[in-house]
Structure 1
Amino acid sequence: MSSLAVLMLLVACGKKYDPEREPGMKVAYPDHSDKDVEVPKQLVSEVESNFLDEFHKFKPTTALTDVEILTSVARNFLSFDVYALPRANKLAFKTPYHFSFPRGGGVIDLSKIVTGTSGSFKIVIRLHKEDQGLKDEDLDELNVYFVSNSKRRQIDGEIHGSGCGIYMKLTQFYHNTLSNQGLVLNATDSRYVSVISGSFFFFLIKEGVLHLGSISFENSKVPGLQCP
């Protein structure tokens, strides 16, 4: 079982909290665009199939073929707030970060944040729904996927890392954890790289419009732990 999958099983829902209450918050931005991140063909096919199903429900009398529908998809690019928050011991790093993501997405290089070799921290991801005309009930239709970019490795007899290009659906994990209390990660032996290195893809279909965005995490200082 992958590191991220194990964490999902251990998650307990709690009251949603406000990361902005963390003292000394530093505003930051993605390090670069993730336009070169590849989406697995199987995932593309799944999203296209879902879009066609929803489009035909929205416009049941359309004369367009499926190919014509897919080549003229109306897109709205999502934006996000991402928080990297040190735990109480502040061994992984000391300053909490608020990354303001532009529409579409981007890449965070965690090597610029995680300077310690032990301790833990949290990642929280929040979707900007109000800015894009989305309501709470619209998020019921949100689908979230994670495509891993971490090599599988063994630490203390346990396998860490999901493998290259492996993707999984994490919609409930996003609602219950990532957008709520946050995902707890550990800096010891760079375990966090094996858990979160990769890309989160967000898809929401509403009234014939495909809302989409992505957030990628990497660590440029340990390329050997990540896929080419």
Structure 2
Amino acid sequence: MFVALLVAASVSFTTSQSFRFSDKLTGQPALAYVVYNFQGQRLNPAHPVSYDATPLAVVRSDETGRVTIPASFHVHLPFPVETHPSLRIALIYAPRQHNALGSVGAGTRPNVFEYDRTERRAAIVDVSDRPLEWQGTLMNLPFVLHHIVLQPVNADERLKAEDPESAALTRELIGHFRQEYEMFLARYRDVPRSMPVMPAGMTEEEARRWKQMVDKDLGQRPTWGPEIERLFRGELKSLTEIEANLR
């Protein structure tokens, strides 16, 4: 009886889950990549602590825009020391919409990512005509890609050996990041940068300092080209080296 209870408290099964993605403008299925893992909570009297039950993995949608997260078993420390893990989606990226800004956890983001929780369906908006949002995609992609390949030591070798599909799709994502970088510069290199939206809740003094900082930044790099190169040229070099190691 004790052994059965211990097993029930230490082993869990997660059923497969599916999501569908489409282009907001045309309604056609969207090519989408989803980076995910399974996380649980670890008992801690001071503050909540999460643990990764699985490493990050990558899946890609089929021709209907459907992405399926496969079912899996998880073994962990007995509940309540560690809870049964649940799905965590780290990134949703639609290359034709230049959009890596959506989250099924956060739900709908108007004019960016419109998500129906009941149907598990998202309409994804092309953000390439809005450089601030497109810059957000350029920021999110390398952030998650580095997490894929830096989880634990020699993760690139683990990916190739244990999850070759995720390794191949990670290479694809790095290629997409390179294309996003080049396409952004081709379109906006000489376009003046716009003033970002001031964060809410600032005091008068904080707002003054924020404006001084932004004015200085825009004065040094008034157009998008130098800013994007400053932010992402090093990321592109690093990811290109990772891409070679994943082959």
Structure 3
Amino acid sequence: MNHEKLTKLRESYAGFNDLPIVERLRRSNPIENWIRDTMNFHGVPWGGELVRGWEQCSATDDRKLKRDAQTTFQSNLIYAQIKFRQPDSGTDVGCAILQPYPGSRRAIKQIAQGGKDEMIKIFARDYKFDGIIYAVLDNTWTKLMLLPFQECVKPNYTRLLKEWWTDPESSELNNYNRVFRSKEMPKAELRWKKDSGKRGYDSGVEKILCYLPISIFTGDSRVTVVDMIDLPDYLFGV
């Protein structure tokens, strides 16, 4: 890979998270294409095979179900969610886990008493993702981590959430106390945030974000790390 070109590309994405949503979407498309091309080059280990043929999902699937890529495996559609860390960000794996956040641990416990159907109403789309793979580009933009979502990622999101709402010593999460740091999983944390979007159904809605350090997945035999393919020309047309 041409490291000089990679450096220039990464530098051009500094401050990406501060851009307006329309601009972020426009600029994320070529990076997601690069990730899909890498998935197709190496193949994604699944069911004892290397699965290829990944293509972009529809805008509706992306918006409502957080599906970014799809392919066919054994006559069934399977899905992946693509995440890339900005060059000036951390290396953790994160998602929204509660959205809308009901405001307190007590409220969550009361909702949980109503059963699974009631809890589903406050789980975020990220957490409800029905696909098989998280494809996560690290902040060096040289490595792609392929994480089985249902087996490796989601159980740790759930574990962290339960640790917070069952720990009698933990504080409420709100605008005045925004972070819960795990005792069971070092460097894992929950963060309170109010959605910054100016339009859409979730504009201004409170939510809880979950962040897991890469160290949780290091050494897990179910996780695959591959090299990103050489920089395609389409990355430099944005």
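A short reminder: the numbers here are calculations on the coordinates, not readings from a lab. Quantities reported herein were computed from a predicted structural model and do not represent experimental measurements.
A value of 127 was computed for volume of the Cα convex hull per residue in Å³; which of 1, 2, 3 is the source structure? Considering all the candidates, the number was obtained from 1. Comparing relative contact order in percent (Cα under 8 Å, 6 or more apart) across structures 1, 2, 3, the highest figure comes from 1.
When helix-only ellipticity at 222 nm (-39500 (n - 2.57) for each DSSP H run of 4 or more, over all residues; to 500) is computed across structures 1, 2, 3, the figure -8500 traces back to 3.
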